[in-house]
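Take a look at the structures listed below.
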Structure I
């Protein structure tokens, strides 16, 4: 893998009674980002964390805090997460009738902008916004729960996005992040397809040695 590759361990799979340990493991392993999965039990069938947790994480790490909002009415949470210390805020194209307003709102906070897309949503839904965002987050599982298997069709979707970004001369400005079922055995396939950032939850924190596992990702 190239030196440009970034791993974003998802704290959703960490021990919530000791998130400071999870941050330490990411630091010691050399992970670039910390991925924060936000679920509202409405857009997806699970309930996780909100801005107070991000606010508590912010002073404990210098890592890039990558907030992935799987919520309805995402505009209501943009400013709270930005104020809590999110470096990047990603919303789902399926969660709003006015993606442009959410993009503009995130930009106004100074945070980087990401758009996420579910496996069954046509890529044409997000293509009009490529030149206004910093990241496309490709869900390679149905969002809502960790530990699912990678949907193989996601590889072609990643390739398609990379091709479109290249055609628009945006391939160096807009990152492709992939979330869902990422393991050591398939990470290289996903990177080769065009991904710049990989989210890994259970593949990191459910191992005996998360620090070494992070290092193993970077040594593939």
Structure II
């Protein structure tokens, strides 16, 4: 359980809900039904063994969060997954109703099977995961990267069309386009830098290589600066 404020809501609720379901309890000190509901929420959510988390928001002290949820009365409870509201209720509820509400947020056996297949990581397991859920982002990305490594770039790119664009999909698409550039990426980038201004193909390969390096590689920012200097 966490007490969440206007300042911490983005990290503690929005971002956190992309990893684990978060139940947001909007309450106030003067609200009697809130005091009845609060302990029930805490008990039921604690029983999930951290598969669901509780975020408590005092609406009097944190008006921005209350406004974001368009709260008209409290207690108001919302369930969030992947940064989105997926369920909710208003008013005090009994323990049985709260248990039913929270149970909907728990990972299903089917999803757990997908997670296990992705963790296995081999091609057969990843294909089986996609037979269960054809657009599962984790399975799509893992299989596409595996296919690129096997040289099946066209199949990999087609597979990536099943899910929205993301840094991971861009990285794998870039890998498919650049092929094996060997260990000395810096030498390849330096050579491409000489022609990026007037050569569209060289510029695309240069950008692709930066995607392959990724934002966490300290070289990426430096090579981006060199690209900007060369182009402008």
Value 1.39, calculated as Cα Rg over 2.2 N^0.38 Å, for residues 93-172 alone, assigned to which of I, II: II
The highest value of FRET efficiency 1/(1 + (r/R0)^6) of positions 61 and 149 (r between Cβ atoms, R0 = 30 Å, to 0.05) among the shown structures I, II is in I
Upon calculation of log10 I(q)/I(0) by the Debye sum over Cα atoms at q = 0.13, 0.22 Å⁻¹, for residues 53-100 alone from the atomic coordinates, which of the structures I, II produces -0.30, -0.74? I
So distance in nm of label points 7 Å out along Cα→Cβ at positions 125 and 205, computed for just one structure, reads 2.6; which one of I, II is that? I
If you work out mean projected area of the Cα convex hull in nm² for I, II, which one comes out largest? II
Parent structure of the calculated result -16000, given that helix-only ellipticity at 222 nm (-39500 (n - 2.57) for each DSSP H run of 4 or more, over all residues; to 500) is the read-out and I, II the choices: II
Entry that produces 23 once relative contact order in percent (Cα under 8 Å, 6 or more apart) is calculated, selected from I, II: I
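Here, each number is a calculation from the coordinates, and none is a lab measurement. Keep in mind that this is a model prediction, so the values were computed, not measured. Cβ atoms are built from the backbone, for glycine too; each structure is taken alone.
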